[in-house]
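Listed after this line are the structures, all set down as structure tokens.
Nothing in this text is a laboratory measurement; each read-out follows from the coordinates by a stated rule. Nothing here was measured: the structure is a model prediction, and the numbers come from that model. Cβ atoms are built from the backbone, for glycine too; each structure is taken alone.
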Structure P
Amino acid sequence: MIRMRTLLVLSVAAGLHASVIGVSKPVEPLTVERINTIVPAAQRGAWLTYLKHSADLQAADKASIEAERKGLATIPPLPTQSYSAHTIPLHREAGFYASDEAKHIGDVILSFQTPSGGWSKNLEMGASPRLPGQSYATANAAPTQSSADDFDHPADEHWHYIATLDNDATNTELHYLAELSAALPGPEGDKYRAAAKHGIVYLLAAQYPNGGWPQVYPLEGGYHDAITFNDGAQIETTQVLAAAAKGARVTSDPEAIDLETRAALERMGRKLPEEHPSTEDWSFVPAPLRARARAAVTKSLDVILKTQVQLASAPGQPKALTIWGQQYDPLTLEPCSARNYEMPSLSSGESAEVIEYLMDLDHPSPQVVRSVSAAATWFEAHKIMGYIFTGGRNTPGGRHLEAKEGAGPIWSRYYALDTQKPIFGDRDKSIHDDVMDISLERRNGYAWYGNGPARALAEYATWKKTH
């Protein structure tokens, strides 16, 4: 645990000797050449087949748009931009999902489903259905992008995030379709069940042979090819497929809204929704598809356990399990970079979500128990007490750490893979050990500290009594 006085000394020292401690390097995309170089001969076939299937699906997705646009005098404008997960109402009262409003949202969702079976992100699902010839995606390029060598620069500006697991996309749509399935058991709900089955097949196709999921599929290159824990991609996809594998009607409570999400919604002027337990019906999933989903969940657990980073606490000490990175090279399973300011590192928020998932497993194996216990121990050792990360765009000096008696715990978003100390990135790819050294734009525009692991630790305190 890092207490107030210790952190203050570290912060002052960093201010006196502020410097760039590293530069983030781009992740390598998945290619035939890398597969042939890195993957053992006996496993290459599966990877090469995966890569070809991805390319074939992308070609089919693009061909569908071209076919729709043939003969059109004008190509429709890009769809309305929003945050899809906030325009798809989950956990409403049960009667809502049989309403005309709910069915309209369902129809809009169906209209934006790609031929390959997924969805893009940042779409307004409460607006109008996609028009013939209209893109499956809105403008998803980073607005502050400055050059073609930015990690965020798309290979094709006209084909970006089609489709994706980023920002809860695809998984949120599938949860909603399952809620419609529960509310509309007759023929009226058949089209939603068909779309959900297509989405499940998409998730199965997108899974790498080793069990991970890329951020974008069909693959588009860059960091989008990395196995992605960010935004819950790996974990939420596993949970959706676990529900599909059970093929049953399930009721679940809404998740508590974390402080960062609550603050973000309030900054946007959005009213926090009234949430209720949700009922999802997955009984429409046929037995063969359930079996495939079950196998995918098993593969996912395998790669989750394999990607827990092992590091030595000090030179000469043996390596021990720590937590997880935000994204990984799909072939080497080494933590890798994403956007310019997201360097290879340990990631506290994503790791908290991982151990919450692992603690929810029935009859966890000894390996799962060791994994959870090691991560909880790491969180306890690295929690920061006596500080808050406060301020905002209109605060003089911007967001900053501020001493506050009794505050905490909080954790840095990222920790270095060598020192296991907090690190921070900037748009110029520079890496720093003091949040005050990065640009004001990035300091204000990113969640550099959070309290997500606190909930996981509270759950662990009960879980460990029986494990």
Structure Q
Amino acid sequence: MSVLKSVGVPESAGEKESLTEKGGLRGQKEDQVKSESRHALMAAGDERPGRFGPYGGAYVAETLVPVLREVEKAYAEAKQDPAFTEEFGRLLREYVGRPSLFYAAERLSAQLGGARIYLKREDLNHTGAHKINNTLGQVLLAKRMGKTRVIAETGAGQHGVATATACALFGLSCIVYMGEEDIRRQRLNVLRMRLLGAEVRSVSQGSKTLKDAINEALRDWVSHVEDTFYCFGTAAGPHPFPTMVRNFQAVIGRETKEQALKVLGRLPDALVACVGGGSNAIGFFHPFIGDPSVRLIGVEAGGKGDEPKGHAATLGLGEPGVLHGAYSYLLQDDDGQILPTHSVSAGLDYPGVGPEHSYLKESGRAEYVRVGDEEAVRACEILCQTEGILPALESAHALAYAVRLAPELGSEKVIVVNLSGRGDKDVETLSAYLARRDSDE
């Protein structure tokens, strides 16, 4: 068995955990988590770097310990460097096109009745999704560190496209690992990555989806630590990635708060975002964590139903364990083996979740619900036909829950949905899904 070690946070008495090759780490019980303060939600993460309550850490091969510390140190220094923060801000404005719009979905709201729905239009960003916020920050950091080779994983292809875009902008080599099944589902984004100069490496192991792409990227990183930077695509993985990715994505929530105060004169009543690994949601939620009047609602992929292997509802139906270097909720069997997942959306088809989401769930600050394939596709159709906007299937899960919730609330209430990406990439998937639906009817 490879030597694994938790780095980035000191072990306290009674906190030693054991790992097995089967993957599941079964240690802290739910009541231990809930006994922690439900109020100072960010304090645990700030006082113990890399931890959100009991979640997080860095359970990695010994080879990666020095490189993770190198990334952590470089990021800590970059955050304090005005030149870095100013360059990142300039790129967000001039290259991404931020701030993204705060859009009143008036026809959708009128059709549903009840609460007014606003959309945070991350789909209008350069490259078509929220992913570019993170990749520009990380690739800028990679260049600062003197790395010449960038690797990434991707599921729906949006993170791969965004990483390839940032590497093209900065003149760095780019390799993207992508599951064979996701390559089949997302051929348009594969072509985009290759046009941007990236090498796309197909992963045929396991379920041939995002989990397996991350596995291969980590193997690559272990072998090329000297010249390679791993641009992690979501707020999961070993420390410092959950914190770093969250901070790069928090521009979404900061803008939303400022725009809501300007347009509405107050904060919204609820924020709704899809959750796979959870980067768009944690960036959206984070600036509002200290505002208890704002409900934070994460929407997972309910897939075909609650039976094992039929969904990707990690927070709703999983339990804590270790996956890809962090202690968080995940989908595993009784032996600690990672379970296969299913979602119509490639970007939500992941058996883990970022550790901060696990803490927000256990603390009660955020709610996590699930939406199935059919409900997400119908929400996609509704938005197309009421607002002329084609959302990504990932974003359609969040939209579907807003469609469900709005009629239950009064007309004075406001829901903001993070429309994390556009749906051009999903046209082939939608075409096949609708054809099957028509044949069944």
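Of the structures labelled P, Q, which one yields 30, 24, 23 when semi-axes √(5λ) of the Cα gyration tensor in Å is computed from its coordinates? Source structure: Q. Hey, Cα extents along the principal axes in Å, for residues 239-350 alone derived from one of P, Q reads 51, 32, 24; which structure? Answer for the origin of the read-out: Q.
A value of 4.0 for distance in nm of label points 7 Å out along Cα→Cβ at positions 71 and 327, calculated from one of P, Q, originates in structure P. To test your reading of the models, identify which of P, Q gives 23.1 for mean count of other Cβ atoms within 10 Å over residues 335-342 when calculated. Among P, Q, the structure yielding 23.1 for mean count of other Cβ atoms within 10 Å over residues 335-342 is P.
Please compute FRET efficiency 1/(1 + (r/R0)^6) of positions 191 and 231 (r between Cβ atoms, R0 = 30 Å, to 0.05) for structures P, Q and give me the label with the greatest value.
On the way: P: 0.60; Q: 0.90.
With respect to FRET efficiency 1/(1 + (r/R0)^6) of positions 191 and 231 (r between Cβ atoms, R0 = 30 Å, to 0.05), the highest-scoring structure among P, Q is Q.
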